[in-house]
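Asker: Once you scroll down, you'll see the structures, which are given as structure tokens.
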Structure P
Amino acid sequence: MKTTLAIVFTFLSLSYSFAQAPITWEHTNGPYGGVIYSLVDDGEGRLFAGTEGDGIFMSEDNGETWVETNIGITNFIVYTLAVNQQGQVFAGTEGGGIFRLNTGGTSWTAVNNGLLAPGGAPAVVNSIAFNDSGHVFAGLLFRGVYRSTDNGDSWTEMNTGLEGNIDIFALAVNENNELFASTLFGGVYRSTNNGDLWSEGGLSNERIHTFLMLPNGEIFAGRFRSTNNGASWAQTSPVGITPGTFWSLLRTAGGAVYASTSTGVYEFTAPSTWTEVDAGLPDMAAFSIIQRAGGDYFAGTGGRGVYKLENNSAAWQQKTAGITNIDVRAMVRGNGNDVYVATFWSGIFRSTDNGASWLQTNAGPEVLWPVSLAVTPTGTILAGTWYVANGDGGKIFRSVDNGQTWSQVLQAHQNSDVLTFAVMPNGNIFAGTRSLSDSLYKSTNDGQTWGGVITANLTSKVFFSLSVNPSGHLFAGTLQDGLMRSEDSGANWISAQNGLPVPQTQQELYPQVQTMIFHNGVAYAGTHGSKGVYKSTTNGDSWTEENTGLPFVTYTRSLAVNQDGDMFAGTENGVFRMVKNSGNWSNIYSTNGLGNTFVRSLVVTASGHVLAGTYGSGIFRTTGVTTGVQQLAADVPLQFSLEQNYPNPFNPKTNIEFLIAKSGPVTLKVFDLLGKEISTVVSEELQPGAYSIPWDASAFPSGTYFYRLQAGSFTDTKKAVLLK
């Protein structure tokens with residue numbers, strides 16, 4: 001025993017040289033959903049979903065689970081999917097033209113020969129259709145109609161007779177192989193000769209997004225119906241409801257007509273009645289609807305992913321597992337291991353395990369457009385929203401029960417957005433908006449009530465960011481005034497722009513300070529429209545560039561720092577890391593799972609993982625903690641061991657050391673007195689050696705805690721005391 005103790009002591013007293021481990025990323029388990037523009041069944045048991053920003057997903061189990069299938073895809077906004085007679089899937093994208101799925105495979109080939117504009121400009125494809133001869137037709141924005149007679153290998157422009165109406169929204173072929181096209185300003189056009197010549201088909205003042213061709217000359221064009229092959233049209237009108245824009249039309253196996261619209265799904269009853277069939281669907285647009293051979297229906301929504309209505313079922317059910325097409329606008333740490341995320345169109349989600357998995361909160365339909373979040377010292381959650389299309393101002397919602405219920409506490413002025421929050425050390429809260437009137441609001445009672453702030457020396461009506469330094473000084477990144485600072489809770493402001501880029505002409509605006517953080521007395525600002533990141537050691541009185549290693553980044557949207565002092569920057573080109581005091585940035589995305597993705601939001605969790613919230617691709621998390629399980633020695637210990645933390649008692653940080661005798665998965669978790677797990681400090685594969693890791697308990701109250709090491713069959717638990 002004396003020999004063993006000596007060996008342990010030797011290992012733990014060795015000095016170490018710790019190199020930064022490579023960082024890899026993986027998608028978190030949720031949140032799932034997003035905008036689904038198109039759905040298609042290939043007839044071979046596979047469903048495909050085209051998304052806004054995350055490409056194409058495939059399901060082989062009738063929609064229960066989905067996997068990304070983007071090999072070969074170069075543009076990830078997919079407006080339309082279509083299947084030819086051979087079961088090949090074609091995808092039309094926002095700027096990458098058309099892609100064709102390899103037969104029976106999961107990879108795609110670009111088929112754009114003749115389709116690209118002069119100079120290689122991108123092709124925006126809204127619709128794809130096939131005739132009985134196997135010819136493929138593509139409807140393009142700004143470019144008109146193209147035809148391929150060789151399954152997409154080459155394309156020819158077919159715009160004769162369109163009279164300049166070349167913004168094509170929808171294409172369809174009827175039972176006589178006549179082709180119909182809808183345009184932006186010219187209504188409907190028809191071709192009876194394979195697209196060689198077009199003639200006007202009515203509805204000249206209407207914007208039609210979808211057709212449905214039925215037998216015997218019956219045609220639906222959005223909400224309009226023709227019973228004589230388009231010679232005349234009659235508007236169908238719902239009784240007591242307003243379906244809005246018709247995005248997709250379906251003839252069911254039983255002969256019924258369904259429409260997915262901007263307000264849900266409806267069923268048609270002749271001659272002109274539409275009835276809601278959207279029990280269980282969220283209160284939002286449905287962009288696409290299909291029915292499979294077995295009778296099940298699938299609808300692609302405007303933010304909550306895919307919904308399924310099983311044959312003979314009364315209500316739709318969400319089926320989005322694996323669809324990561326989530327537009328993350330904000331993330332914030334809550335108490336303990338909690339993290340909250342605001343997603344545009346998809347609502348607010350909560351994680352209780354440092355971002356590993358997510359659950360939707362019970363935010364109502366009005367909280368579908370959150371763009372900002374804050375958590376107050378009492379644990380209250382605040383969510384600021386975007387204004388909706390009817391001109392209402394953005395709103396602030398408040399939850400005191402971890403997102404289970406929400407109440408509206410502010411509606412800002414018309415056409416305004418609540419873009420940012422700041423929580424002061426004294427508990428006061430500020431909300432900054434984009435507005436034409438009052439743009440800065442303040443609450444002195446934990447967000448229950450709000451009032452407009454009358455500010456001196458501050459004229460801007462657009463607040464991109466609000467930040468508070470440890471001294472309680474409030475910083476505002478604005479559009480018209482640049483970066484401003486207030487030392488009296490927002491009453492008076494002075495410029496903090498010295499060293500940051502300034503407009504060169506009166507017509508230019510200030511580069512936007514989108515985010516700020518403070519660490520060890522230094523302020524860091526992430527900007528949009530300049531050179532990325534700036535640093536100030538003078539409380540914002542002057543700034544210098546902190547950009548070594550960064551490319552010319554025009555949008556640094558988020559900054560975060562871990563407890564080791566390493567800094568992370570979320571940009572339109574992925575995530576960069578600056579090791580503590582190094583002054584150099586390096587990318588940590590290129591081949592590590594995240595990719596060159598637009599990252600809007602970053603959070604360092606209580607466990608030391610970094611979460612990256614993206615535009616259209618959901619949330620990624622580092623596969624290991626970034627605070628570094630520091631290996632003190634690589635020699636193989638004779639046995640596993642967990643040491644007493646030091647210092648102990650501590651406030652708020654302590655160090656935990658342990659020995660690993662055999663490689664394998666290792667977890668180090670912290671529990672409260674009731675046995676509830678509150679923090680995962682380590683969860684990764686470790687090689688044999690001696691290790692040390694810090695634990696930051698800033699988010700937890702004073703008290704006694706227990707930390708437990710588990711490595712294979714070895715388990716040990718020790719007590720730590722937090723005194724604040």
Structure Q
Amino acid sequence: MSSKARKVMVVLGILVILGGVIFFSYPRLQQDTLYIAVVGPMQQPNGQTMLNAVNLYWEEHKIPGKKIVVLPVDDENNADLAYQRAQEIAQDERILAVIGHRGSNASLRAGEVYQQGKIPALTGSSTIPVGNDWFFSVVFDNQSQGRFVADYIAKVLGYDRISLVYDTSSYGKPFAEAVLAQVGKLGLPVVFQRNYSTGGLSEDDYAALMDEIVNELSVVENPGMVVYIVHDKEGAELVKRLRDKRPDFPILEALITQTFYTHLDKITDGRRAQYLEGVLTTQTLIFDVGNNLAQQFYTDYEKKYALAPDASAAAYYDAAMLVGRAIEETGVIGRNPAEDRQAIRDYLASLTRFNPDLRGVTGYLYFDNDGVAVKSVPIGIYDNGKLISAPVQLRIIPSTRSIHNLDELHARGEILDIDGTRMYKTKVVYTGIDLNKISDLDMKNYSFTADFYLWFRYQGEFDEKNIEFLNADSTVNLGAPIASEMIDGMNYRVYRVKAKFKSPFNFRQYPFDQQTLSINFRHRDLTKEQLIYVRDDLRLLPKATLLRQLSDGGIAGWQPIDVLVYADTLRSDSTLGNPRLDVTGIEYSNFNADVQIQRDALNFSIKNLFPLVAVVILSYLSFFMPSDQFVVRTSLGINAIMTTAFFSLKVSSDLPPLGYLVALDYVFFMIYLLAIFVIILSIACYLAIKRNDQILFKRLELFGRIAHPSIILLTALMLVFLLR
């Protein structure tokens with residue numbers, strides 16, 4: 001065979017490979033680049049938190065045909081600098097939306113520019129309504145939070161007076177005014193009140209101011225609930241000083257963030273847990289009651305940044321999600337900035353009604369007429385240094401028409417009037433699951449057996465036996481508790497459960513698949529407004545311990561790779577024909593344990609697919625056989641077809657009936673194609689020899705040697721594409 005012919009065949013082989021690479025990477029080559037600005041104090045921990053959360057969202061969520069570029073912009077959380085940065089952003093036609101600013105003063109000043117320049121902005125931390133239709137917030141505002149705090153102190157905690165310390169910033173003053181107005185309506189006296197401003201103070205004057213406030217407060221004989229509405233650094237200083245002087249005083253500190261923790265650690269030599277014990281706080285999210293998205297976000301954030309996220313990180317993740325949804329829904333491509341900015345703004349402005357399909361890490365996402373998120377205010381309490389949900393939460397009732405005995409429940413104190421809204425006094429049940437063993441995994445029947453401990457901690461009354469395991473193969477009865485006692489005013493019950501459960505498996509990536517084994521339960525009667533399950537973080541086994549425990553008693557051929565224990569919302573769209581229920585249906589608090597397992601693909605392949613590998617190798621060797629071995633060449637192709645058919649049937653028998661192809665099917669198709677290719681090329685080579693055309697024979701042989709591995713490579717690329 002001539003060298004020219006060889007070169008032609010090699011070039012053809014290379015073109016086949018390049019064609020495959022280009023085909024599978026083509027979507028990446030056709031991308032519109034869109035720019036999003038993240039604005040905050042980028043040199044400070046709370047600004048880095050914002051950027052981390054937004055970057056994490058865009059790393060985890062790709063929009064087909066779009067490349068999102070995040071531009072960090074530092075405004076130092078300074079109102080004047082924020083105004084300047086906003087002007088620069090508005091003039092940069094690349095930027096389609098803004099995520100930020102961190103503080104209320106900065107948001108107010110920058111919001112003026114965004115309205116004038118018509119660029120949409122979305123904050124996850126500023127609690128002041130900016131007051132224009134281009135600025136949105138995924139967190140509640142100060143006025144509603146202030147009224148809520150006053151009602152919670154009086155109607156849930158039962159205090160008959162409060163003491164109040166607040167700063168006079170655009171954050172602290174409106175918040176405090178809302179608290180004062182509401183306690184006035186409730187008839188609660190304010191026995192101590194102090195406001196301040198730290199503007200222009202030297203370090204010594206600042207320290208003296210903190211000491212002065214706490215010295216005055218500490219001599220109050222009965223302060224009631226001490227409420228701090230201050231920024232992070234001052235909050236840490238005031239909590240530390242008051243705890244040193246009067247550890248018996250109850251404290252509610254609004255919106256504690258990572259910056260607060262960092263400063264408190266610094267001034268207490270790492271003894272943060274001691275000073276925070278029993279402190280109450282309002283939060284946009286408390287992770288122990290967070291849904292599955294919140295738990296996954298917490299895990300991913302901590303893994304990537306080696307730092308536990310705070311609630312503001314979750315809020316900025318949700319802000320990025322809403323911008324992403326707007327880009328997807330509107331189809332903006334970045335070529336007409338004015339139209340694209342308007343389209344994103346209009347999408348955000350349209351989110352004014354509850355939509356069960358629009359759920360983020362912090363919960364359902366929609367806005368009121370001021371562009372502020374409609375949310376309940378979670379109340380947390382610190383226990384051994386960890387923030388957990390307080391034993392009683394207040395939840396908005398979606399529709400009072402759905403409650404036939406509304407007046408009776410209101411008279412019993414189970415429904416309260418909070419800020420003009422009827423709210424459920426929601427019981428919190430701290431719940432935990434420790435998984436002992438997973439066994440009897442039956443892929444054909446979508447089932448498995450789980451052995452685990454289940455416990456509940458709660459105040460007052462709760463019928464824990466009136467729960468329903470939603471995916472149990474048959475009814476599960478808890479039986480008698482293996483332990484039951486009263487600890488620190490909380491009822492404690494623990495049960496051991498062993499039962500069979502059903503779980504929907506997805507075999508599209510078989511045998512490279514991962515499966516999720518789920519255990520789910522809810523209360524049979526009580527809705528989410530009446531009862532919420534909260535993950536008992538302080539008493540759950542660490543994830544590493546659970547994984548090791550499951551691995552030791554593991555399932556042959558599988559490896560547990562993740563365990564997720566979380567509370568979530570189970571929604572029933574049916575109104576059950578009840579005219580009192582509106583179209584939003586019914587929601588229940590749902591508790592879940594998900595074990596993610598991964599098939600040992602290498603071990604599976606060695607045990608089950610080695611003959612197929614041998615068949616592929618032998619079929620390739622046929623192109624190196626002497627020209628007179630026509631029968632052997634064709635028999636290799638025929639044997640490949642028969643062997644592949646046998647294994648294909650075996651795989652089908654191991655899996656349940658499926659209406660889709662699995663990854664291994666593409667391998668089978670490749671081997672069928674190779675076998676047919678070998679047979680056809682063998683016949684062609686045979687005919688070339690019969691005609692005594694050695695040149696054609698050599699060309700066909702070389703073509704086979706190149707095309708055969710090229711088909712394998714293209715199939716491998718396709719599998720990688722599908723598995724991703």
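Each value in this text was obtained by applying a stated rule to the coordinates, not by laboratory testing. All values derive from a computational prediction rather than experimental measurement. Cβ atoms are built from the backbone, for glycine too; each structure is taken alone.
Asker: If helix-only ellipticity at 222 nm (-39500 (n - 2.57) for each DSSP H run of 4 or more, over all residues; to 500) computes to -14000, which of P, Q did it come from?
Answerer: Details: P: -500; Q: -14000.
Corresponding structure: Q.
Asker: A value of 16.5 was derived for mean count of other Cβ atoms within 10 Å over residues 150-157; which structure in P, Q was it taken from? Could the numbers behind the result be given before it?
Answerer: Numbers: P: 16.5; Q: 21.5.
Structure of origin is P.
Asker: Given a value of 3.3 for distance in nm of label points 7 Å out along Cα→Cβ at positions 374 and 654, point me to the structure among P, Q it was derived from.
Answerer: Values: P: 3.3; Q: 5.1.
Label of the originating structure: P.
Asker: Still on this structure: By the measure mean count of other Cβ atoms within 10 Å over residues 326-333, tell me the structure among P, Q with the highest figure. Could you put the intermediate results ahead of the total?
Answerer: Numbers: P: 24.8; Q: 17.2.
Between P, Q, the highest calculated value is found for P.
Asker: A further question follows. Starting from the value 5, 20, 28, 25, 14, 6, 2, 0, 0: which structure in P, Q was P(r) over Cα pairs in 10 Å bins from 0, in percent, for residues 286-621 alone calculated from? Could the numbers behind the result be given before it?
Answerer: Values: P: 6, 25, 34, 24, 8, 3, 1; Q: 5, 20, 28, 25, 14, 6, 2, 0, 0.
The read-out comes from structure Q.
Asker: Match the computed value 51, 31, 25 of semi-axes √(5λ) of the Cα gyration tensor in Å to one of the structures P, Q, and report its label.
Answerer: Values: P: 51, 31, 25; Q: 59, 34, 22.
The read-out was computed on structure P.
Asker: Another question, if that's okay. With distance in nm of label points 7 Å out along Cα→Cβ at positions 46 and 502 coming out at 5.9, pick the structure among P, Q it was computed from. If you can, show how the numbers build up before the last one.
Answerer: Working: P: 5.9; Q: 5.0.
Checking each candidate, the match is P.
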